[in-house]
Structure P
Amino acid sequence: MKKKLKSKSLVLLCFFFTYFTIFGQGLMEEKVNTTRQDTLRGSITEERSWWDLTYYHLDIKVLPEKKFISGSNTVGYKVLENKKLMQIDLQQPMLITSITSRGKKLKFYRDGNAYFIKMNKRQKVGEVNYIKINYQGIPKEAIRAPWDGGLSWDKDQNGNHFIATSCQGLGASVWWPNKDHMYDEVDSMLISVNVPKNLKNISNGRLKKVTSKDDQTTTYDWFVSNPINNYGVNINIGDYVGFSSKFDGENGLLDIENYVLSYNLEKAKSHFKQVPMMIEAFEYWFGPYPFYEDSFKIVEVPYLGMEHQSSITYGNEFKNGYLGRDLSGTGWGLKFDYIIIHEGGHEWFANNITYKDIADMWIHEGFTCYSENLYVDYFFGKDASSEYVIGTRKGISNTKPIIGPYDVNREGSSDMYSKGANLLHTIRQIANDDKKWRNTLRGLNKTFYHKTVTTAEIENFISESLNTDLSTVFDQYLRDIRIPILEYEIKNGFLKYRWNNVIENFKMPIKIIANKNLIEINPTKKFKKIAFAYDELIIDKNYYVFSKNLTKSEGN
């Protein structure tokens with residue numbers, strides 16, 4: 001998902017507040033008020049844990065004039081425990097009208113946005129069963145997609161309906177009934193969408209069938225053969241035209257399909273040449289594109305964009321940068337289209353590797369924000385990429401931790417984007433071996449291929465891959481809001497130094513530059529002292545830290 005742009009005054013205020021304020025010791029804990037609905041939405045409840053998703057068939061009719069959706073979702077599941085009460089989620093004002101199993105109606109009741117379904121009999125462990133959920137209603141309309149989530153009901157320049165979904169955080173249950181928790185991805189899915197005759201629907205996976213039952217409507221059937229997270233499922237309805245190409249990738253020929261509004265076709269054919277460039281760069285850094293079987297699609301929508309699996313959505317006005325702006329302020333951000341690169345990067349971090357709890361959303365956004373830097377690295381060089389990622393630091397506020405509270409569907413700070421990227425850039429410096437770093441990124445996508453993960457699994461993997469204990473580094477940058485300050489003093493031929501503004505037991509090596517000599521030191525919270533034959537030093541700016549020269553009693 002995209003980061004929101006912040007006002008410069010707010011960014012500067014947060015910067016000075018963070019830099020000059022010394023916070024109390026220990027990790028920061030966000031205090032949140034939660035409700036039963038937060039828990040039902042955000043936790044693995046007893047009514048969710050006993051069954052494992054295997055299949056969805058979402059079969060719906062969309063009435064644009066009425067902003068109305070009706071239809072069904074057939075849910076296939078494997079029984080893990082012999083229980084009888086199942087939780088399915090659908091947010092108001094949408095309504096489930098009936099639920100059946102093997103042709104027989106099932107009883108159910110509603111608790112807010114959660115429905116609890118009473119099975120006719122106790123489920124047998126190992127069985128794969130199916131229920132069909134019929135529903136209808138006018139879903140929540142997105143006011144400022146994609147951040148608020150819901151349905152965007154728009155019109156294109158020719159007056160045709162232009163409709164799209166976006167629902168990360170809010171949840172897919174805002175427009176269709178499902179097991180709306182990220183820990184359990186469905187194994188495969190059929191998406192059938194009936195729309196007015198003059199429109200097309202583009203969804204995830206591959207188009208299997210187009211059916212016209214009458215002169216008024218057409219049904220588009222899309223099949224997803226890989227596991228998919230719920231917010232990654234989308235419908236995009238409009239006056240689309242398409243063009244395609246093939247990319248010769250690590251796993252063979254990859255089909256690239258592009259769908260745009262009819263009057264943007266020529267513009268898109270030129271601008272979307274960045275798509276195979278993106279795949280080339282990220283296959284180098286992260287490994288094979290994770291969904292060859294489902295193709296790669298980029299689909300124009302009436303909002304900025306979103307990382308819907310195998311059908312990323314695009315609304316960046318065919319401009320480089322973020323709507324024509326360089327988020328880094330370095331010039332490098334105008335060398336590529338932010339949405340193509342950022343949303344494309346999410347295919348590896350969000351869609352291939354998916355967080356189990358949105359509290360760990362940095363796994364999606366930190367790595368993907370960092371992928372922008374790696375794209376620059378691949379095509380423009382390491383110095384350019386360093387300038388880019390360092391330039392994005394001006395967007396970091398450091399007002400609350402990156403990791404949010406667990407089990408209540410709450411994400412952490414928006415710093416998960418730029419601060420997450422700069423954390424990873426810092427770790428690359430600690431690794432001090434680009435081959436090992438690349439192998440670590442590729443190893444993540446291979447080890448956690450098509451899996452849901454916790455931040456602990458990601459942290460441990462990186463530490464083990466680099467053979468370096470990074471636990472306090474992750475704690476400092478993910479769970480605390482203070483940025484380490486390297487305090488030092490040069491006096492009488494010695495360098496005295498330590499970390500300040502850090503958690504207990506913080507350990508992180510850092511490189512300093514003295515008279516063009518690169519020196520690695522290993523500060524702790526206690527002062528250390530080494531012989532030093534220089535009058536001044538420079539902190540390697542690739543580390544996201546501050547510094548303070550005690551000799552001059554000033555910070556830099």
Structure Q
Amino acid sequence: MPEKCTNCSLPGNDIDDMRTHINELTGGATAGSALPTSKKLSWLFNIPRSYVLIFFLVYLTIGVSIYQDYGISWDEPVHREIASVTAKYLSSLIMPDFQPPEFAALPPLAEYGARQYGVVFDLPMYVADLLLGYSGAMPEAYYLRHLCNFLLFYVSVFFFYLIVRNRFESRVLGLIACFFLILSPRIFADSFYGKDIVFLSLFIISIYFFIRYLNRKTLMNSLLFALATALLVDQRITGIFLPFLAVFVTGIDEIKAGQTFNNLPKRLFPVFIYLISFSIFMVLFWPYLWENPVRNFINAFGVMNRFPFTHNVLYLGTFIKSAAVPWHYIPVWILITTPIMYTFFFLIGTCLVIRGMIKNGIKLYSNDGERLDFLFILLLVVPLAAVIILNSALYDGWRHLYFIYAPFLLIAMSGVARLIGLVAEASSRRERSAALFIAVAIMLCIISTSYQMTRYHPFQNVYFNNLAGNNVGQKFELDYWGLSFRRGLEYIVKNDKRPIIGLLANPVGPSINNAIFLEKGDIERLRHANIHQANYFLTNYRWHPQPYKLTNEVYSIIVDNQKILSVFKLR
């Protein structure tokens with residue numbers, strides 16, 4: 001009977017499987033030659049679970065201590081309004097006598113312009129506001145939203161850890177993946193206020209249950225995967241590609257199994273249950289679909305694919321229409337806003353995965369690990385190719401596709417695993433020097449990124465790496481969410497005691513949103529005025545990358561030598 005390995009859950013769960021896995025990790029030629037490697041890499045498999053617990057406790061503590069530091073992003077009040085319209089619709093069906101005062105000014109859902117948006121996150125936030133007595137004019141409503149935004153992402157980071165740990169049978173690699181995900185400045189900042197991170201979080205959770213479903217096509221796994229996918233689609237209809245991938249990969253598994261048509265209905269029963277359950281859950285958690293599921297779904301897909309709102313986008317120093325961005329728009333944004341070391345690992349991982357697929361030929365993959373790598377490639381390439389082929393409207397960087405950052409990092413972890421294997425196998429002085437160089441480079445990248453995130457808190461959302469070059473603000477939009485207006489307004493009311501203060505803001509939306517954080521008396525002192533009456537001019541340089549011809553600049557916010565907000569005193 002084979003000897004059991006207590007730290008490995010690979011198929012068979014024995015020492016031979018462990019040897020084979022470590023051998024693949026380090027690029028060895030045969031399974032038998034991997035035993036020495038297993039000793040060198042034992043720390044990858046044997047760290048205590050308490051380390052993982054400490055990591056997540058520290059991360060939770062950090063998040064809970066800083067969630068109130070961020071301003072209100074441009075879209076948050078809009079999405080609160082979308083949720084309120086949906087709540088009014090639900091109230092008319094379920095509790096007709098429940099009519100809060102703010103419902104009176106809201107249109108019916110069928111007549112609301114933004115009715116196609118999913119509300120799987122926004123609606124619970126709005127209901128919580130009602131229960132706690134918060135209104136849209138209270139900072140507490142947005143503090144609660146920011147906290148819940150972070151907590152959802154926090155949960156998804158744990159699922160991300162599980163995905164990587166299970167893929168490589170290594171707690172250390174699982175924690176490294178979490179570090180990469182958290183120490184991604186734009187992702188970190190948006191995790192407190194960004195609707196795109198809500199979608200990324202649900203996408204990560206869906207990937208985890210997708211993998212569970214593929215590994216064991218049980219009734220329970222089919223239902224859990226269906227629920228996760230439905231919540232994903234109900235947040236943003238973009239997630240609809242996931243059920244198609246589920247059918248596609250299930251079909252490949254059946255073909256590779258080489259079984260006859262006998263018992264085919266029984267073997268396909270799990271995917272059938274998944275599709276039916278997904279459809280039911282999707283309609284259940286998306287009230288807009290209740291009246292006419294098929295028609296309204298098609299309408300929502302059409303609207304979101306060709307979003308009607310268009311504006312100018314600053315890209316590579318030129319303004320272009322958001323509905324006419326070039327094919328390289330997303331790849332370039334990913335390249336210049338992701339820590340360079342992560343992209344390096346991604347390129348290595350991509351080469352390894354593609355090499356494995358070429359080696360397997362028409363079979364594509366030959367084991368569970370390779371099947372996961374193939375899945376990660378699909379999860380990255382399919383949505384990226386879709387927005388390019390469909391010429392979807394894109395703006396504000398690559399935030400609409402933040403969710404592909406999950407498979408991006410999952411592929412990168414193959415590169416990390418490979419390099420760790422090479423480090424462990426280093427024997428000659430030259431190899432040890434190369435290994436030391438790699439280790440130092442990784443540590444410097446992590447330390448540098450952590451330092452930048454801490455130094456520029458809470459404006460990690462304007463991070464660019466060195467590939468973006470100099471004068472980034474002349475080539476790309478910086479604080480497109482308008483978060484910096486909070487600090488500008490706080491400076492004005494603190495340093496100007498006049499009973500009435502005239503403000504001119506460009507753009508005006510973020511200044512209105514972020515005034516919520518001021519004391520009530522200070523809010524009442526502020527008046528929006530024209531250039532002839534205003535005392536101050538505030539700008540975050542949105543759609544205006546050039547300096548203003550104003551001289552009395554009394555306050556500014558500079559992040560990495562780029563000015564993201566200016567306050568000019570006019571009189």
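4.0 is what came out when distance in nm of label points 7 Å out along Cα→Cβ at positions 115 and 539 was calculated for one structure; which of P, Q is it?
Numbers: P: 5.5; Q: 4.0.
Derived from the structure labelled Q.
Match the computed value -7000 of helix-only ellipticity at 222 nm (-39500 (n - 2.57) for each DSSP H run of 4 or more, over all residues; to 500) to one of the structures P, Q, and report its label.
Values: P: -7000; Q: -19000.
Answer by label: P.
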Ranked by distance in nm of label points 7 Å out along Cα→Cβ at positions 99 and 443, which of P, Q sits at the highest value? Q
Could you figure out which one of P, Q the value 18.1 for mean count of other Cβ atoms within 10 Å over residues 131-138 was computed from? P
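Any idea which of P, Q comes out highest on mean count of other Cβ atoms within 10 Å over residues 91-98?
Numbers: P: 15.2; Q: 10.2.
Across P, Q, mean count of other Cβ atoms within 10 Å over residues 91-98 peaks for P.
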For relative contact order in percent (Cα under 8 Å, 6 or more apart), which of the structures P, Q scores highest? Q
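So Rg and Dmax of the Cα atoms in Å, for residues 211-418 alone, computed for just one structure, reads 17.6, 59; which one of P, Q is that?
Details: P: 17.6, 59; Q: 19.1, 61.
Traced to structure P.
With mean count of other Cβ atoms within 10 Å over residues 195-202 computed per structure, which member of P, Q shows the largest figure?
On the way: P: 18.9; Q: 25.1.
Biggest value here belongs to Q.
Just so you know, all these numbers are worked out from the coordinates, no wet-lab data involved. Bear in mind the structure is a predicted one, so any value in this text is a computation, not a measurement. Cβ atoms are built from the backbone, for glycine too; each structure is taken alone.
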